[in-house]
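Asker: Next come the structures, one after another.
Read-outs: derived from the displayed coordinates by stated rules, not from any lab. Bear in mind the structure is a predicted one, so any value in this text is a computation, not a measurement. Cβ atoms are built from the backbone, for glycine too; each structure is taken alone.
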Structure 1
Amino acid sequence: MKILRFILTQFLVLLSFVSYGQNKHLTIGSKDIGICFGNSEKNSGMRFNFRDRNVYQINGINITGISKSRITNGLTFGLIANYDSISNGILLNGLVGQSYKANGIIISGLGHVSSELNGIGIGGLAIAGDNLNGLFISPIGVTYWNSEKIEKINGVTFGIIFGAVAKKLNGLSISIFQNYIDTTNGVMIAALNKSENLHGFQFGILNYAGNNRKIFQWLPIMNCNLRRKPSR
């Protein structure tokens, strides 16, 4: 009887920490803090779900089939995809992901798109967005988003087909085949480098700097322009 009473007491204690939320979930803990199973609107701790809907903020570890929260802080793993608006921490997705702003580390099976990405981005195919700040690695490179070039890259990009296709680069872009950047402040390394406004160096088989004098616009091996104003 004592053992049965002890088990029953412990079960009642555990049950007192279990709460059902409005978004159909089960939380073992205190309100929105603890281990959560289901589609909770908020949670701090560890959370498991199939598909997120109407989720506001998750703090801690979030493992779900399709992640879609307004804010995530910590580690988020979307087994299929991530569509979190603002992500702070580590973001992993099995196939694809899209966010408004991501701060931290992003690792994607195929690729990730973000209006603003600050940190490290690694994509199985490509990384894309408007403003990218940090280190970005993918086979296709940092390239087009919605048929538009990347607005601005501050940092370092590595790619095979493209290092970067962007309107502006402040930093270093490395590719086996090609870099195509409108305005470059830094260094481009690829078989073919092309920049309409180069303020820095290009290293490759063929290099184009549109703001050099005509005779020096296309050069093999290396091209450079250290002037601040384009030549006429």
Structure 2
Amino acid sequence: MLKVTGLEVFHGWVRALRGVSFQVSRGETVAVLGANGAGKSTLLGALAGLYRPHKGEVLLKGRSVTGKPPEHLVRQGVSLVPEHREIFGTLSVRDNLLVGAYHRYRTCRQEIRADLESVMHLFPALRGREKEPAGRLSGGVQQMLAIGRGLMARPELLLLDEPSVGLAPLVVREVMSALAELKNKGMTIILVEQNTVAALKVAERVLVLERGQVTMNGVSGDMDNAGMRRAYLGREV
């Protein structure tokens, strides 16, 4: 599904990613772990077309999408759920969801209605609140809305940036349960998380980033040890 080779990204004079290489198979869930400033969000931004790589290559389904703009990548099946949700607070829940399907709104309205129902099934907390301004929702429900908006693009590759940040433990469990359901349906997911316990439960494989470099890459079961956490995450979880 995805192959990244030698990816380098700069923010001004700062090299945020340093030769990052990895692969993601179709239907796989990969967690990207690391301390703040390790380059996790930059990696997702580069995959979503928000940052143009200085070097390296990104192959999606065997075709190069290196340096392509976000609108191109959305049409190719890549959807980013950004950190801090970035919902439109003055728009209704329904309109926020429709924004995610903007690129196919004129040609696929029947499919879009079915997708709206699918999102409501995945996140029952949204049902009955379709006309409510999104800014009035709790943080947890806003996060569900943000994920739902990402799903409205009908992605083949879903990128999630810190979906559990700032949420209560009960809501984190609900969000992670929804991601597990998407995984079971065969969706390919890259999950950036600070909550290592939740991430290791949902992901088959883990990448650890440190100062913009991949320092570990393996199956999640092999990563579940206190030594790895101390060495690469800076604390025990």
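Asker: Upon calculation of distance in nm of label points 7 Å out along Cα→Cβ at positions 144 and 192 from the atomic coordinates, which of the structures 1, 2 produces 2.5?
Answerer: Considering all the candidates, the number was obtained from 2.
Asker: One of 1, 2 was used to calculate FRET efficiency 1/(1 + (r/R0)^6) of positions 128 and 184 (r between Cβ atoms, R0 = 30 Å, to 0.05), giving 0.70; which?
Answerer: Value 0.70 for FRET efficiency 1/(1 + (r/R0)^6) of positions 128 and 184 (r between Cβ atoms, R0 = 30 Å, to 0.05) corresponds to 2 out of 1, 2.
Asker: For percent of Cα pairs over 19 Å apart, for residues 64-135 alone, which of 1, 2 scores largest?
Answerer: The structure with the largest value is 2.
Asker: When helix-only ellipticity at 222 nm (-39500 (n - 2.57) for each DSSP H run of 4 or more, over all residues; to 500) is calculated, the result is -10000; to which of the structures 1, 2 does this value belong?
Answerer: It was calculated from structure 2.
Asker: Of structures 1, 2, which gives 6 when relative contact order in percent (Cα under 8 Å, 6 or more apart) is computed from the coordinates?
Answerer: It was calculated from structure 1.
Asker: Can you spot which of 1, 2 the value 31, 23, 22 was calculated from, given it is Cα extents along the principal axes in Å, for residues 112-207 alone?
Answerer: Here the read-out was taken from 1.
Asker: Which structure, out of 1, 2, was P(r) over Cα pairs in 10 Å bins from 0, in percent derived from, given a value of 9, 29, 22, 16, 11, 7, 4, 2, 1, 0?
Answerer: It was calculated from structure 1.
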